[in-house]
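Multiple structures are listed underneath, in structure tokens.
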Structure 1
Amino acid sequence: MSDDTPSLDDLRHQIDEIDNAIHDLLMRRTELVRQIGRAKGQGAVFMRPGREARVLRRLVARHQGPFPKPVVTRIWREIISVFTRLQGPFAAAAYAPEGGADLSGLARDHFGSLTPITRFGSEMGVLRAVSSGKANIGVLPLPEADRGTPWWPKLARHGKATPKVIARLPFAALDGGRGDSPHAVVVSLAEPEESGEDHGYLIVELDEAVSRGALKTLLSEAGFEVCDIQAWVDSPDRTLHLVEVEGFLAGDDPRIAALLEEADAVKQAWSVGSFAVPLTAEDLATSSRSVS
């Protein structure tokens, strides 16, 4: 009776064939991306944060077997980043203060090993690099109430040179989403893009003293589902609130107009971006099932 078990050489030969097939597909994908770049034309925006998030969610949802899901997402982030750079110049700026949290590693993990990343010791330096076009994206610390003078009030203005939040990092943490990784947001002059599961940021300027609870009520009446509110007293007569809301927040969201019309205490409001909600530890857990 013959032994049908493949030999070690046979198994290695099959792996070589798979490697060749993967390589062929990468080369084919490269040519398709180059055609897309030519079709978009000069000056087109090549980043698609919403589509990128949808791609990673789809791959994670369909993945089976012991190969770690965070590694799958890392491979695809590298592929996506390379193809973004093939369509046009792409560079990043990252907050990296001396003696503080260096976000350049987080930027490298998400935007690829070949993406040029310039480190800045100040958050304003990152914002200026993005506003001036020297960097396509900037990586900044999460807005937090105890960080001293915050960077986010600089987004409270209109104009094409005003960055907006387009992503939150890490989208798929290599630690499986357990919370050990640093966290950040990505700002860009590119418009945020809906991914299907998003949160948005809104900055509200008040004309008078309003409690956080009262502001939440005003926002709820305008149709917003509030996740978090942070306040910053910019001057004695100007208080800004950064509001994180559930769902995608477009620049012309009709709820902003409703808030301004119905709430006398609200002097001004700006949509300052949206981000795809990152994958959770449960999303990234390794499946015990084998590929059939």
Structure 2
Amino acid sequence: MSAIFLPAIFVLLWSTGFVVARAITPFADPNLFLLARFGGTALVFALAAVVARVRWPSGREIGKHLIAGGLLQGVYLGAGYWAVAQGMSAGVMALLGALQPLATAALAAPLFGERLSGRGWTGMALGLAGVALVLTPKLTTAALPGAVATGSHGNAPPWLVIVVSIVAVGAITAGTLFQKTSLSKADLRSASAIQNAGAAIVAALLALALGEHRWIPSPVLWISLGWGIAMLSGVSLTLLVWMVRRGDASRATALLFLAPPLAALQGFIGFGETLLPVQIAGFVVALVGVLLARS
């Protein structure tokens, strides 16, 4: 039962990150929000680890966990949010993010001996195609990487925005594969506390570097922060790390293909966004792809 239930919970929660990012935009600068989110989650897991009296990583392992967390959440989300703020289409960013399962599968083979079957690679291709179909309405000519618009937070050159977007995808891929190393021996509670602290450090540095200071208290902001702490960085990310530890990294990350389709559905329900037939078809294609990739 857990083989079906836990992946479903993970992808449902993970997909809400798109909604949270949109909801907090009027009230807080992104990296300032991420700093509060990661810091809160680190505190929650630290308390859980202390109460349970689990073993904490020591020596060099602490540094490795900080780096893994910084890559998996801090660099990925911080760089991604910055790219969108500079004018990169959220649809394009989501499509680039969908390349992460493919990158993970390609690197997991030489690093950990994980090999996808022909059916698995077919599933990966279908998953990416499904995401592309879902995002088709947002992938207008003006939103393509070669025509990045000037954002409200600066005038970064288009090439830099594209590079940073690619760095974001590389960061989550590296952070995911890090979980398959010696870090997998650590208790999830203490490991999550340190890794979220690493993500918080990255968010703090980015907030300082970008001069972020906007924080307008509101019910939407506090609810989003609570959800981010408990469900996104807490439950969702922990489930991803747990699945990567216990199985193939490529099979676990294949679930990420379903995040953009679910986000589109949530946008339709929560914000009244259009849900076109091509997007529904993309959802079906992505689902078939994920089932094949995980079979």
Structure 3
Amino acid sequence: MELMQIRYFLEAAKTKHMTNSAKNLHITQPALTQAIRRLENDLGVPLFAAKGRNIVLTEYGRYLQNKLEPLIAQIDDIPEQLKMMVALEGETIHMNVLAASSLVMEAIIKYKKEHQDLNFQLQQNTESELYDIAVTTKLFYQAQDEENSFACAEEIYLAVPENGKYRDRTSICLTEVAEEGFVSLLGSREFRYICDRFCQHAGFTPKIIFESDNPSAVKNMIAANLGIGFWPEFTWGSIENEQVRLLKIKEPVCQRDIIINYNRNKTDSQNVVDFYDFLTEFFQERKRKVFVL
């Protein structure tokens, strides 16, 4: 199969009309028809069947469409990815932030005050390898690449409403809340995976009753006595709300590692290394403040 044939086929599969497809491709209808027929001959199966004045995909055509669309999407993304690789050489630090996004933003804002010419571009993509610095999270016992990498351990507490059931508690076992409804952070797949593993270790699957993309909303839902939730020790900040309290989880061990790593993918990586050093120190300092409090 040639790339041109694939694009012709996918356009025809989308419009299901040869004349309209030919117009969209800026070719003549006979040229498109011949290209489709050559593709069918090469594959040895019919891809389209006539239906009135239109065409429909055969079973083979639908199969081919499902296989080819993701591949073409990846091919079409290559120019943008190459442009991004070129941009990596400039005064821009590309970050892939999959954990502790609020704390990372605090660090960037503080750093920008002294480095106004430096730009930051952020993404949240678990599949991307095009970044200068990545911030991720893992269970504390999972192996990690130590080269160009920093790990900061963080304990996970249980945030509960300040009511009669929890008012005098300072610690808890997860098994005690197996029947409770959980308020969870939407979109943070890695943190959600870790918390689900904690519950699985305790012998139950958490019942998620509400999800939000904002830690403050999670806190407010818990304060309203609508559920309970996991609360990272320092990356989400302290809870200054008398209606919510944090309980230490005695069993199982609820802890994660915040991982910060960088790529030496530039001719001059000094800006990346400097910010990496600042960011790791920023995390360590925030953790020290939590312990002092």
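Values quoted throughout were computed directly from the atomic coordinates according to the rules given, and no laboratory measurement underlies them. The shown structure was predicted, so the numbers you read here are calculated from the model rather than taken from an experiment. Cβ atoms are built from the backbone, for glycine too; each structure is taken alone.
Of the structures labelled 1, 2, 3, one was used to calculate distance in nm of label points 7 Å out along Cα→Cβ at positions 102 and 198, giving 3.4. Name it. This figure was derived from 1. If mean count of other Cβ atoms within 10 Å over residues 70-77 computes to 10.8, which of 1, 2, 3 did it come from? It was calculated from structure 3. Which of 1, 2, 3 yields 10, 27, 26, 20, 11, 6, 0 for P(r) over Cα pairs in 10 Å bins from 0, in percent, for residues 62-173 alone, as computed? Here the read-out was taken from 3.
Figure out for me which of the structures 1, 2, 3 the number 1.55 belongs to, where Cα Rg over 2.2 N^0.38 Å, for residues 46-109 alone was derived from the coordinates. It would help to have the intermediate numbers written out before the result.
Working: 1: 1.33; 2: 1.55; 3: 2.02.
For Cα Rg over 2.2 N^0.38 Å, for residues 46-109 alone, the value 1.55 is produced by structure 2.
Identify the structure, out of 1, 2, 3, from whose coordinates volume of the Cα convex hull per residue in Å³ was calculated to give 167. This figure was derived from 1.
Tell me which structure, out of 1, 2, 3, gives -14000 once helix-only ellipticity at 222 nm (-39500 (n - 2.57) for each DSSP H run of 4 or more, over all residues; to 500) is calculated.
On the way: 1: -11500; 2: -22000; 3: -14000.
Attributed to the structure labelled 3.
Given that log10 I(q)/I(0) by the Debye sum over Cα atoms at q = 0.34 Å⁻¹, for residues 206-245 alone, derived from a single structure, equals -1.43, which label among 1, 2, 3 identifies that structure? It was calculated from structure 3.
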